[in-house]
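Right after this note come the structures.
Each value in this text was obtained by applying a stated rule to the coordinates, not by laboratory testing. The model shown is predicted, which means the values in this text are computed figures rather than measured ones. Cβ atoms are built from the backbone, for glycine too; each structure is taken alone.
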Structure I
Amino acid sequence: MDAFFASVEQRDNPELRGKPVAVGGSGNRGVIAAASYEARKYGVRSAMPSKIALRKCPQLIFVRTDFKKYKEVSNQIRNIFFEYTDLVEPLSLDEAFLDVTENKINLPSATLIAKQIKKKIKEQTGLTASAGVSFNKFLAKIASDYDKPDGFFTVTPEMAEDFVEKLEIEKFFGVGKVTAEKMHKLHIKNGYDLKQKSLKFLTAHFGKQGTYYYNIARAIDKRKVNPDRLRKSIGAERTFSEDIFNIENIYDRTEQIAETLIERCNKAKTYGKTLTLKVKYSDFKQITRSKTVNYKIKNTDTIMNLTDELFNEVDFSYNSVRLIGLSVTNLDNRQKIQEKTFQLSFKFK
């Protein structure tokens with residue numbers, strides 16, 4: 001979806017249309033959850049602190065997030081996907097992979113299916129989507145970002161090698177800002193440069209991820225579209241309106257976060273055996289501490305007992321605290337998914 005949260009707000013409020021809109025908190029500690037394309041022209045981006053966004057765009061209009069509404073629209077869009085295939089792998093509320101190799105309407109063209117889906121989304125929700133079509137997940141993801149907003153782009157097998165070689169390394173799916181900077185230091189600026197590096201070189205510098213980089217430089221990605229991905233973690237965190245110095249206040253706020261975390265675990269009907277505490281100081285230095293137990297963490301009291309132990313490993317005299325987070329991993333997912341790898345094959349026209 002194109003600027004999903006912001007687009008939903010502009011759809012529902014005509015006064016916001018054509019104007020720079022940011023979804024998120026407007027206070028000194030606020031963070032942008034989504035920005036309209038009008039706001040993006042000024043350099044406003046998601047995850048940007050609100051005060052920086054306002055400096056870039058003084059006329060920016062802030063709208064509070066409404067995740068319940070966004071989830072309802074997301075479900076509406078997902079139901080459209082299911083009209084064509086059950087192989088839908090959501091990445092977030094506004095993005096998903098679809099495998100249409102075999103589809104419910106027996107259409108032999110992936111591009112025609114994508115165009116139909118875009119049209120239905122527009123008709124039923126009033127929102128625009130961008131679609132990328134290709135023979136594997138990596139290329140489809142890159143293609144979906146290639147011509148936004150309201151974009152459509154296809155990477156065929158014949159054009160894949162040249163397409164990847166010319167692609168800037170920052171645009172590679174799975175290459176973040178830090179990794180891109182590291183690659184630049186290794187003289188890797190684009191897909192062609194990446195392709196020149198041996199598997200031994202890439203694994204030496206990037207560990208197991210080096211194998212992934214080696215393959216995608218050659219347009220190879222054998223991951224299947226998996227509609228039953230196992231959830232790996234459940235978390236909750238809070239950025240405080242003011243930095244906290246007092247350990248008792250930190251503890252009280254942590255208990256509130258623990259209550260939110262358990263609510264989310266109960267809703268997901270999933271519990272973990274590893275608790276991780278995240279602390280971000282006022283200077284943005286961040287640390288994490290974890291503890292694993294041999295039982296399921298199923299209530300707030302258990303979390304706080306474990307947090308007491310983790311607090312002993314944290315230096316709260318170092319600086320004031322701006323954020324506390326708690327998450328559980330090592331979840332008790334009962335359904336185990338065995339990944340089968342294969343290369344998709346279908347007609348493009």
Structure II
Amino acid sequence: MQNSIVFSHVNKSYGKTAVIENLNLEIREGERLILLGPSGCGKTTTLRMIAGFEEISGGELYMNGKVVNDLPPGERNIAMVFQSYALFPHLTVWDNITFGLQLQKLPEDEIRSRTEKALDILHLKGYEHKKTHELSGGQKQRVALCRAIVKHSPYFLLDEPLSNLDAQLRQKARTELVKLHEMFKPTMIYVTHDQIEAMTVADRIAVMNRGELQQIDTPENIYHHPANTFVASFIGSPAMNIIKARFDNKKLAVGKCCLEVPEAWCKLIGSRKELLFGLRPEACVPKFDGGMLKGQVEFMENTGNLKTASLRLGSGENCFIQASDPKLSLQSVQGFDFDWSNVNLFDAATGMNIGYVR
């Protein structure tokens with residue numbers, strides 16, 4: 001594909017410290033790919049290698065089908081929005097947006113046409129002659145986006161662009177970003193540690209940890225079918241419940257409860273004995289007279305639209321259950337049931353998901 005980006009066995013090191021190890025990743029033309037992970041996982045370094053701001057220590061990076069390891073940033077035809085916005089405080093909004101186009105020596109009519117269209121799209125009409133220090137955080141963020149989209153670049157790189165905004169503005173800005181992408185269809189790579197941003201903006205999410213790609217998939221599959229316990233525990237609030245379990249004679253001992261395992265799951269488990277049992281909090285069906293897994297409520301949270309209870313299981317492990325029914329009181333819950341279609345089982349030694357019963 002013309003504007004795809006491909007990492008082939010890419011490594012990045014600073015001296016003897018490896019930051020990215022053997023990264024193999026294809027970013028499809030025109031998609032919204034989110035690089036997601038905790039601080040220090042290598043996501044920003046990956047983005048900066050695409051931009052050409054970081055040298056590649058090993059492997060090949062392809063853009064538009066060509067190796068670009070040594071191609072200068074100015075020749076990669078990218079548009080980038082930084083976490084700090086990187087606006088010129090002494091210039092007006094108009095001059096900030098047009099600065100790059102002026103350097104390209106585009107015709108004045110073209111510059112005016114592109115800029116006026118971008119200002120209209122991002123609701124900045126009337127702010128053209130203001131200095132950036134006179135703007136709010138949300139307005140500065142939109143100016144930075146404006147400056148990026150007027151370039152008409154096939155590659156749109158964003159490094160935590162919403163991290164300086166409050167929660168309400170973030171939600172609005174996420175919507176604007178998706179609309180912008182649908183309008184111009186660039187290949188968009190977006191770095192964040194915020195799982196809500198990732199789940200709501202992405203076509204696909206690439207989850208990273210300690211310089212390694214953990215899983216790349218759709219938001220739905222990342223959430224419901226995590227590749228390993230890291231992805232399972234990083235995505236979701238509260239995170240997926242992960243409980244020690246032991247398999248023997250077609251039964252799974254979880255906590256102090258013994259569960260009959262469906263035949264299809266028995267075949268998948270095979271000869272494994274030690275497992276980790278994974279279940280999302282909303283997949284736990286509260287029971288007031290026992291349940292498949294039993295426990296005692298330790299504390300409750302009520303966020304208005306959701307009620308969350310933490311249960312202490314017989315094994316001493318904690319498990320979250322979640323309910324959206326406003327009339328349901330979780331205080332007297334004694335356990336929960338579940339459907340095996342919502343279960344994830346992980347190998348206890350490797351933390352890898354053993355697979356799914358289709």
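One of I, II was used to calculate distance in nm of label points 7 Å out along Cα→Cβ at positions 113 and 225, giving 4.6; which?
Here the read-out was taken from II.
Of structures I, II, which gives 1.00 when FRET efficiency 1/(1 + (r/R0)^6) of positions 25 and 321 (r between Cβ atoms, R0 = 35 Å, to 0.05) is computed from the coordinates?
On the way: I: 1.00; II: 0.45.
Derived from the structure labelled I.
Suppose log10 I(q)/I(0) by the Debye sum over Cα atoms at q = 0.06, 0.13, 0.14 Å⁻¹ works out to -0.27, -1.32, -1.44; of I, II, which structure was it derived from?
Details: I: -0.27, -1.32, -1.44; II: -0.30, -1.04, -1.12.
Matching structure: I.
Could you tell me which structure in I, II was used to calculate helix-only ellipticity at 222 nm (-39500 (n - 2.57) for each DSSP H run of 4 or more, over all residues; to 500) as -7500?
Numbers: I: -11500; II: -7500.
Comparing all candidates, it corresponds to II.
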